[in-house]
Structure P
Amino acid sequence: MNVKLPSVRDLVKLYGLSAKQTLSQNFIFDKNITDKIVRCAGITAADSLVVEVGPGPGLLTRSVLDTNVQHVVALEKDSRFIPTLTQLADANDHRLKILQGDAMKVPHSDILQLAGIHRVDPLKRIHIVGNLPFNVATPLLIQWLHLLQQRKGLFGAAEVWMTLMFQKEVAQRICAPVNTPDRGRLSVITQTLCSANIPYLIPSSAFLPKPKVDAAIVHLRPLQYQEMPFDLLEDVLRFFFTRKRKSASHILNLLQSQLKLETALPSSIDSNARPENITTQQFIQLAISLREMGIDRLS
């Protein structure tokens, strides 16, 4: 910090700020926790850009700025937090830019333009970080995965690492390996494109107001790109995981019947496997096989 600022807790009191239940807001006031999140993210001064979603009063933002990264964009929907974030920007040579808007709707081109980045260096990393409101965390992740697969927006030119906070149970589903009960559609669709791990658990007692559930940090790094029919894969996963208690042979027979196929679907999947026992690559290969048979989507 170049200028001494009041603590975030004091700023929250000064501005009369409170967490809105309708926006699923919960604040963290322990900088040891936000510093650890930044370390888990692997942010360094050499990175191209950090985009923080839902900074609220700005404690995680302070930890990000402490890395001396030169370009930080805070994307905040709630106008009540703009004054505290503006103070933070003023105190840090305006390395922090503030963009008010809904993360689900703001064009990524606006983020890059605000940061003053007209051409992304593919050799420098972009980070997306955030204590995401629990009610929008999963839809945001799905949207970003689609952009990653399409190589659009922030994901178009550089490697993007995502370090995001979710409810603990959601985080466990995102990172669930094959042959575990937490494995589901969200696990496979995420692990199709990213490595996923939980480096840090955060108890509910760390938040104000205290939520009913614990939280977890999920760290996502993009995998080497492979061509795949992503929308069709999502359809396949939905078809399988809505029949989670059925065997693979039963589900494949249902799929074959629905598609009115005269020949059996080519598949390396064990006939006795349940959906949670099927590997990510096996699901991808099934979607590829369907596309080769002229099937673009499942009705």
Structure Q
Amino acid sequence: MTTWTPVRRAHNGRIALAYDRLTGPPGQEPLLLVTGLGVSRRWWPDGLAGALAAQGFAVARYDQRDAGESTHLPPTATRSPLTAMVRGRGSAYTAEDMADDAVAVLDALGWDSAHLFGQSLGGAVAQRIALRHPRRVRTLTSVSAVPGDVAGVRTLRHLRLRTLVKLARMRHPATPEGDIEAGIELARLLHSPAHPLDERAIRERITALADAGVQDGRSQSRQIGARWRGPGIHEIAVPTLVLHGADDPLVKPSAGRAVAARVPGARFVPLPGVGHDLPEAVWQDVARRVRRLADG
């Protein structure tokens, strides 16, 4: 059974970042989970964290700014994440700021460096952390993510527009019950087609989350509208693994291939039957691959 420490706070200037870590024996290698667009750290499956811990990692996770229990910035006019991504609207901070948030969490954990494991937007953020703070990163695993240095309409080539339209049309009341139904709809939309979706378990997990981030368009717009002005991902110099669901309904596998092609020495591994999530059937395999990456 996985057990997390009580929530703690790291600080990057005026931004407070909620984080916790998996309890376990001392001496394990630090690994930081970097969360995707809009959702809290509690969206990471406990089973995946447990599988990583079993491979010798000390696992921590945090809420990015504008998500979960971390600081939410004042509202901006832009409500649509798609508009923010394409036109650069709604940006209240930079992608560099988001990379610095992760380092503030590492500092609070007392970790000089860590392995990074980021999924979706978290994968792009993890790439940027490796560029901006290379000495703090041991290895990088980027999952179901676009290249961290692309922006605007260049990002669209890697996204499935039909899914973006479905996401834009999601409508649920701004209530705890509406948040739960939005989370379940999102899980259905992004799940792995070769693996059955356990809707009862999903409902129980999402009910426990009480997370409004899946339908907070303004917060998502600020996150995805944060522009990167640093170097290109071809300058990443840490061992890199790129994982991508072969049946990802949101981010095309071409995105993962592009990341692996441009990062020196990176390896691309498609995950057959996997969507824009990581189902239980692949947790052990993914954890073993991260272990091999760390062992070099």
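Laboratory data are not the source of any read-out in this text; all were calculated from the coordinates shown. Everything numeric here is computed off the predicted structure, so don't read it as measured data. Cβ atoms are built from the backbone, for glycine too; each structure is taken alone.
What to note about this one:
- Here the criterion is distance in nm of label points 7 Å out along Cα→Cβ at positions 102 and 134, and among P, Q the highest value is seen for P.
- Source structure (of P, Q) for semi-axes √(5λ) of the Cα gyration tensor in Å, computed value 25, 22, 21: Q
- Label whose coordinates, when relative contact order in percent (Cα under 8 Å, 6 or more apart) is calculated, return 22 (choices P, Q): Q
- Which of P, Q leads on mean count of other Cβ atoms within 10 Å over residues 110-117, largest value: Q
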